[in-house]
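J.: Before anything else, here is the set of structures, which you'll find just below.
Every number here is computed from the coordinates shown, using simple stated rules; none is lab data. Since we're looking at a predicted model, the values are computed, not measured. Cβ atoms are built from the backbone, for glycine too; each structure is taken alone.
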Structure P
Amino acid sequence: MKSTTLPTRSEVARELTWNLESVYASNADWEADFAKVTAMIPELAAFQGKLCDSDESLLSALSLRDKIGQIMGKLYVYANMRMHEDTMVATYQALAGRAGTLHVSLAAATSFMTPELLAVEPARLAGFTKNNTALGVYQHEFDDLNRLRAHVLSTEMEQLLAEAAEVGQIPERVFEMLNNADLKLPIIKDENGQDVQLSHGNYASRFLESHNREVRKAAFEGMHSTYNALRNTLASNYGGQVKSNIFFARARKYGSSLESALGPANIPVSVYDNLVTTVSANLPKLHRYLNLRKDLLELPDLRICDLYVPMVKEVDYKISHDDARAKCLEALSPLGQEYIESLKRGFESRWVDVVENKGKRSGAYSWGSFGTYPFMLLNWQESMDSMFTLIHEAGHSMHSFFTRKSQPYCYGNYTLFVAEVASICNEMLLTDYLMKHTDNRALKMYIINHALDGFRGTLFRQTLFAEFERDAHAAAEAGESLTPELLCGIYKKLNEKYYGAVVTLDDLIEIEWARIPHFYSSFYVYQYATGIAAAVALSQQIIKEGQPAVDRYLRFLSGGSSRDSLDLLKDAGVDLSSPAPIQQALDVFENYIAEFEKLAATQSVGT
């Protein structure tokens, strides 16, 4: 039998690749900027000891810092995104490594700035901004620094922590290379008995969505058995990630790693706890959905590998990237002409790297820096899920686009806390559009099925992940060793809590934690769950209120980090300091279940 293989990078059509030449036309241009930053770093370091001698000195230093930072961002993004095109290319592995080292050097050279700023009395700093209005742009940054005063160390200690940051990145680098370059996934049989290479890209979107249960089981077992064979290595590596987080949290005098992760964005730990508590209280809604899935698929038992296959067998929804792009633009039309025209130009300017190729980084993301396009990485599979991934990443990219268009460099990024709001809001608008543009009952069920799976994967699954991270860090902070047995035990217990009432859990589910890349961006995933809560509210406002809600939303997209994230969202119409948005999202999830049940009652659905 003929084996299906992935194309090499050189075999991918140019129009399906991102335009990184817009960042640097050649590696030589990258080298020129690398040399420029290398030469500029000592100029910035020369301000040490005299940063706050005068308002002119402070303004010069901050302006130089921002100038270097813009170039550094381009260097880092270009090198890493080139590496992500094919992680096995040594040239870009080296460039990415050099960019990371230079970034650490820049951090070390600027480590004196925060302590020196905090050594200045607030009244004197206020005098600087009063005397020199050009410093006014940094006022929110100054306010944030003052809030974090208790967690900033001496100049010498800040420099030491900056230099240690590169060591702290090692577990993520190790996982990335293992996961994308060295890990050997097995060949499995597809629905036609053909040998197909299992990959990160086709695992969920193709094989777990297969209506052939044997294919789903083979994919699940093939994926998790591979990680299980490396459980000791992966536990040791993740343990290194957790220990690094604990080290930096304690060095900065935080009460826990969680507090350390949330503190810089001024997010109370209560927001995290509200999420876990509210979702836990609503697990019967998840169980209702799982029972519905089991009944409609007519399965003797429900397993984890059965949670991705559409419950509506009759709808074989395949869509090309071009057609999906057109539908996304139509679905987002409620956001107005400026939004749509900007995104359309982005598509035409090759913001998106579309298809999977050998060695390409798995998954999907939106990334860029101040002065570059907000690029998107995909691994297209011609499915509805891929279309939702496209509109999700487009939400991130447009958030970046409006922020960088409206804000100066120092506020040209948004915090991780709001990072998922725009992307999931886009998904909600696509769901609404698809539901309104079909009278086909089976297709409506398919769309609701996708929405339900989105809630399960985003609100429930990511909260499960958030609990795992919290429990693993708490165990390590209490002095326990993060052995494979401990980590697998924590993960198994959580799966029993979330799914055990309905799902027959395979033993291999306990190793799933080992293959989650986001665990190396610690305490990130909870923001998918808070993000869907905010997105549900915002999308409903946009659909029901029209232009006033759109205006509020576009101001939010343009806000960057110019204000605290909770305040930006509150002004847009969502208060995440309370459990109310989480509960609202869970209620919408239940409404979708009820709507699906009504449609299912009038149509026979099977596996």
Structure Q
Amino acid sequence: MERRLAVILAADVVGYSRLMEADEEATARTLSAYREIIDGQITGHHGRVFGSAGDSVIAEFASPVEAVRCAVEIQREIEARNADLPEDRRMRLRIGINLGDVIVEGDNLLGDGVNIAARLETLADPGGISLARSVFDQVKKQIDLGYEYLGEHEVKNIAEPIRVYRVLTEPDAVGKVIGEARRTAPSWMKLALAAAVAVLIAVLGVGLWLRPWQATIEPASVERMAHPFPDKPSIAVLPFTNMSDDPAQEYFADGMTEDLITDLSKVSGLFVIARNSVFTYKGKAVKVGQVAEELGVRYVLEGSVRRSGGQVRINAQLIDATTGGHIWAERYDGSLDDVFALQDNVTRKIVAVLAVQLTAGERERVARKETEVPEAYDAFLQGWQHYLRQNPENFRKAISYFEQAVELDPQYARAYAALAATYAQVWNNIWHAKVGLKYLHDPRFLAEEFLAKALLRPTPLAHQVAAGMLTQQGRHEEAIAEAERAISLDPNDADGYIALAGALILAGKPEEARQLVQRAMRLNPHYPPFYLYQLGLAEFGMERYAEAAESLERAIALNPDDRWSTRLLLATYGLLGSRNEAAGLLDRAGNSWRGMDPLTVRGVAFWYPFKEPADARRLAEGLRQAGVPD
């Protein structure tokens, strides 16, 4: 592990969420213009930006003098620009600078040297600059500035208090150091204070021992990792604990967890484990190290949500599982109206701490609000919990909640996408009667109707649904394009890669699809049986029938009612000449599929609109060899 000494500058916009809420477009334009100033000054003073998340910037310098000069110039130039703006639209920075030891991980820097700079930034005044003692000692006689000693500050996750100095730029302050002299307490007072502190530490120690939140964490073993680390920071977000007095608020805590996963997934510089895998740990007493080893990640985020009336509190902590160390921990309080801003704060802090740079598009997507109506968001979360259970009874409840969400906010694109996804699943499973629809094709028409509304403000889910429906219609190139759009919006969404794989297989590109399924399985290690079906379908397309049979048998073992895998496995057995296996599978499945979706060669062919005629003929021949009637 490479380490080095570096000067770290951390900057953040004061009141950014308030500015975005007041006028998103104007704030985005101002921030973009100010980022040009910041980046230009950093480059001009021989620095390097290595982290950027929304309104925050983290940069490295070789010289403390250059870093402080850079900070002063940034603040002067931004204040000059602010003079042209109304008071309520002015954007001010806080800047913290630290000189300390850092860990080098590619282009990123990690460790206490970075964390202390971030803490110093929070101690700075709007438009001000805070320095660590290590920086002050290097610059106090080198730059014509003044300084004010602000005392020692204890900050989260840093063992020793930080001695903090404020930079004074006024001409009459040059050369002065204000407030540094302190009276020394008598020896007897020091002893008394030490005794009091010892008692306090003992009391707090008991309290901390009773709080697993602060418990000592056993490091994960890199050698025992189920998967090698990816080439970017990897993170798993464990299900947040519902700390509300009402157990019925469980859906809200789960929804907050999922939305954090979704927001982090949009950042291409991160590797984020899918919701499906992390929720297998819900309600279980698992160790962070165990989670990291099983999922193959370095960082784990855990936390809790408390909702009381219209108020929300989020506690979150980020842990480096390889060391067991707490990298960052915060508490966020706000109203339900501020819930998206609270989520955005958590996301931006994680991205900043992991020193990941956001593209302009990612900054916009992470900051974007889905709805301005808290009640609509609440209804969506309740509907989503039912949707995830994937059965007709819960689909009926999900539809009711999603309809309530779009009634409360007719512009709620994600709720329209969820309605489209639900009805598409109803259509694929022929559950129309079970959800209260009269005709077989009703769910398909409803899915298309809601999808059209969802695509007016597209989300990854909307593009995934579009890809699936276009694939079924045999519109292969359009389906591939939609799936690729889904991945571009959310590069860590495993289901996006599955959607693209499905489109590619039917388009005659199974080799490429197989790689995508394997990538989805890495993002979602506790993947659902449907992933194995897609893997088997890709292997079937590659004419690797023995491997396809193994994948499909595993899918059916996990879900005996999996009609998709059963159909394909019959064809696979037929082409392998496995007559006995085919006969047994046909006997178990044949009687359960009658009426609207008969198990016949023609009936199965409807669901597989292959682009290449040879692929369709191969499927049909395999089914016939397995004993399926035409």
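J.: A value of 0.70 was computed for FRET efficiency 1/(1 + (r/R0)^6) of positions 90 and 330 (r between Cβ atoms, R0 = 30 Å, to 0.05); which of P, Q is the source structure?
T.: Q
J.: If helix-only ellipticity at 222 nm (-39500 (n - 2.57) for each DSSP H run of 4 or more, over all residues; to 500) comes out at -19500 when worked out from the coordinates, which of P, Q was used?
T.: The correct label is P.
J.: Still on this model: Name the one structure among P, Q that Kirkwood radius over Cα pairs in Å of 27.3 was derived from.
T.: Q
J.: Another question, then. With distance in nm of label points 7 Å out along Cα→Cβ at positions 178 and 466 coming out at 5.8, pick the structure among P, Q it was computed from.
T.: The structure behind it is Q.
J.: While we're on this one: By the measure relative contact order in percent (Cα under 8 Å, 6 or more apart), tell me the structure among P, Q with the highest figure.
T.: P
J.: Using Kirkwood radius over Cα pairs in Å, for residues 122-217 alone as the calculated read-out, with 16.3 as its value, let me know the right label among P, Q.
T.: The read-out was computed on structure Q.
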